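Each structure below appears as structure tokens.
Read-outs throughout are calculated quantities, based only on the coordinates presented, and are distinct from any laboratory measurement. Every value quoted in this text rests on a predicted model; they were computed, and no experiment measured them. Cβ atoms are built from the backbone, for glycine too; each structure is taken alone.
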Structure 1
Amino acid sequence: MVQLRRRWRLAVTRRKARNMQTLWFWLVSVMVAVYAVLDGYDFGVGLLHRYVAKSDSERREVLGAIGPFWDGNEVWLLAGGGALFVAFPRVLAAGFSGLYLAMFLVLWTLLLRGIAIEFRSHLSDGLWRSFWDSCFVLASALMPLFLGVALGNIVRGVPLDPQGQFNLPLFTSFLPFGEVGILDLYTVTVGLLVWVTIASHGALFLAWKTGGNVQARALGLVRPLWSINLVLAVVATAATAKVSPTLYAALPNSPIAWLGLVLYLGASPCVLLFHRRRQHLQAFLASSAFILGILVATAACAFPVMLRSTIDPQYNLTAYNASAGATGLRIGAVWWFIGFPIAISYVFLLQYLHRGKAHSAKDGEGY
């Protein structure tokens, strides 16, 4: 009888631990999705900066549209990394060490972009401002490409060994099979998909938050960018089925994956519908739902795998074999459910305080 009770308690403990690991998988996924939506639009604005804004006044208007939000949006990336460190330190360690070069490139683009935004209006010299505008566009264009390539590597899988380590060259044969590199046909395709998605997301944000010539140019980009986006989405989806055939096997039995798929497929026509009706906020929200949908569906299909091994599936790092201890997960979850509502409330408060169209600030005032 005593032995039976012990087995029962052990089973309950294991079930609770597994539930907590599952919860943290989704908490980390939520952080990543929020970051993609929020920082996605200001990166999109950045890479379109020189096209939609021709004069200094128009460029200050564009910067004013994202000025109150961009640095707060980037904090979600740090928060997501912190959540990963708390809950799945082995995944963070393996990913950062294996993609060391890529992570440093991401950090450099983040730094360059922030410096460009803050420095460009410190002097009124045209050459000075043109230089920082170019840096802003370059960093904003590279960042979504880097993140898209990183996503492609995670979905395709990496040569993770039994010790939970891997090392990837920048590229090999450019084929997504065999001895792969960071860059191949598949990861570059995903990178281009993310790049175009972010560009169209930024154009929709500018259509909502600006007026005049800036808004007109942004509106002119929405349809061609979104059309390219849909084509790349179909290509990337088909390529994913070829590169990682087991990913979609979980789709029929995953309600969360179906929810993501519905968001993904339903939001696509809504973007163009609201755009045609000139309902700019609704079109931007539909674009946000598209990004959320594709990330939710991908995460749900991959669950519980967080880092897939191309060497042997038994070397996969999952939410169950790569998590922190149960006590740490419980304490972290308490703080997460305190901090997350505060952070989300701050996002909505900021949008409320800066509602309406953005305007070009005078020299010496704002951006």
Structure 2
Amino acid sequence: MYKRIWLSPPHLGQEEQEFVQQAFQDNWITTSGANIDAFEKDLETFYNNKIHAVALNSGTSAIHLALIAAGIDKDDEVLCQSFTFCGSVNPIIYLHAKPVFIDSEEKTLNMCPIALEIAIKHRIKNGIKPKAIIVVHLYGMPASMNKINQIAKKYNIIVIEDAAEAFGSKYKNNLCGNLSPYGILSFNGNKVITTSAGGALLVNSLKEKDHIIHLATQAKDNFAHYEHTKIGYNYRLSNILAGIGRGQMKILKTHLQKLQDNHDFYLQLFKDSVNITLHTNPNESYCSNHWLNVLFVKPSAKFTNHDIIDHLDSLNIEARLLWKPMHLQPVFQNHLFFGKKVAQKSFQSGLCLPSGSNLTLDDKKRIKEALQPFF
């Protein structure tokens, strides 16, 4: 049996171990240290020093702290993209606030600006103005941020940009994560770069960065003893894991190019298919990192997305269904939803293909041969 081809496995370079070893030598086995400071600086440099970065233990923690910084409180309503992973939504519940789910648009699979404004008008008409919008760049594809930001500005609602899957993606030549007041990154093991587990919150000022660090380190006030006037959280990234991040940043551009090469491979593979469409950039305004390559099975096909997944699995190749929309999840079934059925239909017909930056030519040959019956 061939080795398994995974969807998006970690891809390490040569320098991660050096930074981790340095942390051991310096005895900084904690949530502070030189690796954390340098990793944050690396992130800020990647964004041309237009943002300030706070390294945290997950992307979910970053969303939680962004909501707190945005002033979200009990019973506040937060407009959230339905087509996403639960980590985008759960922090709303942590704060005892209420998610209101928004459908996707077909061209990006991300938050539909039309449905967004309909939802805002509906909630205002019913006496409740939403406090924030969480938009997600799904699978690396940028959302239609100009329209979303214009609507947010019109109604004075703050935007939180979940770029957990879109590190390196660009919208109108601007990096995702820097298109709204708060940007979210994830460095989970399956992301573009990894720190094993981790994330970051991107903010616009040093004052905001200091505030987020304060909240992420148990909100200890500046006294000789332990004094707390706010509830804090143990959300900082460890100095060891930040060392992995430093090594990963050195090969980030190489990873991004390999992801683009993978997408070009799939474009060529499916260019003449009558049964399958590949999700790709709608136009020149969108530049996805193609973290995962998404395809859709047409209704006229004599097979389903499940058939493809099962066939690939029989050949030891991983493929996966798309995220099940949050408004269809049992835990969120009583929450409001605005839109049509774009997210639902995408879930029912789509799947993700192996897209890791360490995909080899032999891997691609196996994938091509495995998919041959579906062309």
(request) Using percent of Cα pairs over 14 Å apart, for residues 191-230 alone, single out the structure from 1, 2 with the greatest value. (result) 2
(message) When helix-only ellipticity at 222 nm (-39500 (n - 2.57) for each DSSP H run of 4 or more, over all residues; to 500) is computed for each of 1, 2, which one produces -11000?
(response) 2
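For the read-out distance in nm of label points 7 Å out along Cα→Cβ at positions 255 and 359, a value of 5.0 was computed from one structure; give its label from 1, 2.
Label of the originating structure: 1.
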(request) Could you tell me which structure in 1, 2 was used to calculate Rg/Rh (Cα atoms, Kirkwood Rh) as 0.98? (result) 2
(message) Using FRET efficiency 1/(1 + (r/R0)^6) of positions 215 and 303 (r between Cβ atoms, R0 = 35 Å, to 0.05) for the comparison, can you identify which of 1, 2 gives the largest number?
(response) 1
